[in-house]
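What follows draws every value from the coordinates through simple rules; no lab data is involved. Note that the structure is predicted; figures quoted are calculated from it, not measured. Cβ atoms are built from the backbone, for glycine too; each structure is taken alone.
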Structure I
Amino acid sequence: MSGPALQQLQSHRSIHEAAYGEAEELTHIAKAFADAGKEQAVISTARLIIEHWQTRTLCHATEEEEGFYKEVAMEHPEHADKILFLTRDHNVMRQLVAEAEELLVNQGTIPAILDRFQMLLWLVEKHSRDEEKWLLDIETNDHAKRR
């Protein structure tokens, strides 16, 4: 069973916004270091960004899949397709983080690493809005459909 924060729109949105804001700020810092030619600073920051994605967003994604999504699927089986899409997003996020980590370990190019972080930011922003609209605002959406 998921905690109450995952089931309430405002608290869930706050979790999304906080994690996104931190990742966005770290990504901007890494890009600024890259623009300044400070390769070691980019690499150090990239390690922090990867750790951030792993410990914040991907842990949150796992919690959603193991609790919240299952609960929604049981209460609203008509949303199974949406849960499938959202789970797919989580898997793509995991792949992008793994790619960034692999590039970092194998001394890939800094632009390639930063590209993964930008893709993650874009995907998470879209994913969070979809999740909030599809799964957290179900009662409002259902009520609007009945009118």
Structure II
Amino acid sequence: MAAADSIALKLGQTAQLQIEGSGQAVKARLVRINPSAQAASRTVVAYLSIDNQSGSKLRQGMFAQGSLGTGTNRMLAVPVSAIRTDRAQPYVQLLSDGKVVQQPVKTGPRGTVGDELMVGVDLPQGTAVLRGSVGLLRAGQSARVTVMPSPTGSRP
């Protein structure tokens, strides 16, 4: 991890790891932090102890990726894919009075909600942001949101 990020680490913090080839998350705990950064990469090595109670068959050399919680924040978060970065300042697209608005945002900490990577933004709660999968729309373009009926005919 980057040396700047290592400052927030504390022994005992918990992590969620996804082991390559396994569909099940594995819990781990931070047990050791190297006291110095690697000279060439400026990274700090952190050691995790894996809780292998789940019976998963872990082997030496398997790859894993995951997240280590260093704190909590309560803020509006949007999918990372909704953040546009093709301008000097990040922005999101939203609808206001039936028109597309490109609203600059300051991004905050990243985290996950379910399986989706989210990023905090400085927008009022309740702001409806267009997903990145909508594609890039021009500012001022007319648009509307429609709710498609579910296959059973009932609305969510």
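Match the computed value 1.9 of distance in nm of label points 7 Å out along Cα→Cβ at positions 9 and 65 to one of the structures I, II, and report its label. Don't jump to the answer; show the numbers that get you there.
Values: I: 2.7; II: 1.9.
Of the structures listed, the value fits II.
Between structures I, II, where is relative contact order in percent (Cα under 8 Å, 6 or more apart) highest?
On the way: I: 32; II: 18.
Top value of relative contact order in percent (Cα under 8 Å, 6 or more apart) goes to structure I.
Have a look at I, II and say which one yields 58, 24, 23 for Cα extents along the principal axes in Å, as calculated. Could the numbers behind the result be given before it?
Values: I: 58, 24, 23; II: 54, 44, 26.
Only one of I, II returns 58, 24, 23 for Cα extents along the principal axes in Å, namely I.
Of the structures labelled I, II, which one yields -25500 when helix-only ellipticity at 222 nm (-39500 (n - 2.57) for each DSSP H run of 4 or more, over all residues; to 500) is computed from its coordinates? Walk me through the numbers before you get to the answer.
Numbers: I: -25500; II: -500.
It was calculated from structure I.
Tell me which structure, out of I, II, gives 1.8 once distance in nm of label points 7 Å out along Cα→Cβ at positions 33 and 57 is calculated. Please report the intermediate quantities before stating the final value.
Numbers: I: 1.8; II: 3.7.
Here the read-out was taken from I.
If mean count of other Cβ atoms within 10 Å over residues 97-104 is calculated from each of I, II, which structure is the one that comes out at 18.1?
Working: I: 18.1; II: 13.5.
Only one of I, II returns 18.1 for mean count of other Cβ atoms within 10 Å over residues 97-104, namely I.
Identify the structure, out of I, II, from whose coordinates distance in nm of label points 7 Å out along Cα→Cβ at positions 17 and 41 was calculated to give 1.5. Mind dumping the intermediate values first?
Working: I: 3.0; II: 1.5.
Only one of I, II returns 1.5 for distance in nm of label points 7 Å out along Cα→Cβ at positions 17 and 41, namely II.
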